[in-house]
Structure I
């Protein structure tokens, strides 16, 4: 257990599966009390049960990150249950559909932007005032390698993840003097349920994805969770407004 996380409180959106679940589990293992949030109550409560079984402390709150009232209630319930908010991982997101830009469905575009970008904005809108009140905190927003490169067939996802990086930089500058650090992580293809669904739908996709990665494999959820933990930790005390790319070398080529 890492003493710097003991007694601290973390909020994780999209905590029902994938990177959110892995990050919630790791934060709890390191001693943080974790509020797990997701639109999926059953799987979110499974994450809480996993944390409790491992000896950690966690609660679940159902919230749709595109609805301001839900997000406000989510943050308020975190404070009511645990008394403070030290760390927030704004992770909730969807991938949308595969289509060339001109054929991309407008309704899906709006949905992806609402969840992936507006959702992050709304989370920070209510997390930041609480952290200001407490005298500091750290936020990590979930972007993607698609936030720093093009991603063919995924116009909305790519635009949303680029937007998260810009939003992260702006919030970091806005709140730096308030002792609040705001960073982003940008994973490439990671073995999350989202990627597993894509691979199942397109059988030859995994081979193509691996071929794009210089390290020759997909990322693991734990590797991304460890990067999140690092950005929350005292070791990253001089890092804000940064987008940490975890892509096995893709953008280096």
Structure II
């Protein structure tokens, strides 16, 4: 691996890193950004992604030494000094940045057929907040979800902030964008999944009662919508069951990432 020491942040070899704050431009160039030690370690240990370049400091380069052994020989590693580690107007003081190629999109139908059938799927509709997407992926990884399906309008799981919030789990948990929304929900049902919509509606079944009744006998696709308006009427109409998490009546709903974690934990116990 060529190790190149950079004297000025205007070095033309850092052009991709200067686009870090612009997710639209990065996506047009078929790239994504990983930042932070834990995230980059996950990136380097995952065969799914091709790293284009790394931008490190002397100390962070030493910290990653064991993982860098697996990086392709032609991948440049740029070393800068901490006082100059400011890219695109942002001060990445931790000294860990990587640019990687976006993988080929996974077809939602293929993902449904290939994931482990005994684990729940998480299905998201119009969740645009990167913190929520990151939190949901982190919960999915921790609590045994097989994969995440996203409707159009969801935040990109490979957006820099989503990856950081997820602690790198968006690089590990399989996901796909379901362009044929919401008819993909019918596809899930054909594949043997029970589509379970999480909703605060009073007429929904308590999630604990639902889990106790099913006792792990049913493949579950857990369906969640945006916090502002919830699931669309079209998505709700395709759900087999509606479940709710009992909360204090003074609060109208839970954060969607928190609700995902509670529901997945209940399913995991079953």
Structure III
């Protein structure tokens, strides 16, 4: 447990420094530690909520959470994340979807352009609704299904589709993580059902103050030990390795 607590604190600090919650990496670490797959989404989503809440507040105060960008992306993603959360999955299917999602997350981290090189103008409102609603809905369902916030998918999508400037993208992704983590968490909590299973979460309580501290450090001070590109590549490498490992486990179980 001490190793897991330290890992979660570091992950929270790294992700919070760029406006994310860290759900994909929390999930990766929990799966490596052989946590019951039914508890993994709940723990990851709770940690997401703790980390991004402060960041969303800061983005809102700075006027970077803009309704005409955030609403198209989140309007249908919230019920879709809840629907994903209550969708029943056996362990084999969970491993498959999570493995694919982590590989996609790693690729998304790598292809997202650096803020200094991404010069993007705001799209017209009509285009934001036409593109943002279907993209947000699909990503919201996927986020709820595998128990991550989904911002790690949304931010690269907004960059690649050139829907908004970098700072607005980061703020929108952070808000997306917050609302869909809450919605997906409600779905997974209802699906868990058993009071005995819910009681097993008490063993992971130390992770929550760890990500609170890490998130505050990351969002307030930023990460200055490593260059952002180095952090991004190391994070992508971790997520991709775990994704491959989960897919291998899925293949082994299925055969």
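Please state which of the structures I, II, III yields 1.9 when distance in nm of label points 7 Å out along Cα→Cβ at positions 26 and 50 is computed from it. Kindly include the intermediate steps, with their values, before the conclusion.
On the way: I: 1.3; II: 1.9; III: 0.7.
Structure II accounts for this read-out.
Looking at structures I, II, III, which one was helix-only ellipticity at 222 nm (-39500 (n - 2.57) for each DSSP H run of 4 or more, over all residues; to 500) calculated from, given that it came out as -8500?
Details: I: -14000; II: -8500; III: -25000.
Among I, II, III, the structure yielding -8500 for helix-only ellipticity at 222 nm (-39500 (n - 2.57) for each DSSP H run of 4 or more, over all residues; to 500) is II.
Supply the structure label, taken from I, II, III, corresponding to mean count of other Cβ atoms within 10 Å over residues 66-73 with the calculated value 15.8. Walk me through the numbers before you get to the answer.
Details: I: 15.8; II: 11.9; III: 19.8.
This figure was derived from I.
If mean count of other Cβ atoms within 10 Å over residues 98-105 comes out at 22.5 when worked out from the coordinates, which of I, II, III was used? Let's see the in-between values first.
Details: I: 12.8; II: 16.1; III: 22.5.
Only one of I, II, III returns 22.5 for mean count of other Cβ atoms within 10 Å over residues 98-105, namely III.
Out of I, II, III, which has the highest value for distance in nm of label points 7 Å out along Cα→Cβ at positions 74 and 186?
II
Computed from the coordinates by the stated procedures, all read-outs in this text should not be read as laboratory data. Predicted model only: the values in this text are computed from it and were never measured. Cβ atoms are built from the backbone, for glycine too; each structure is taken alone.
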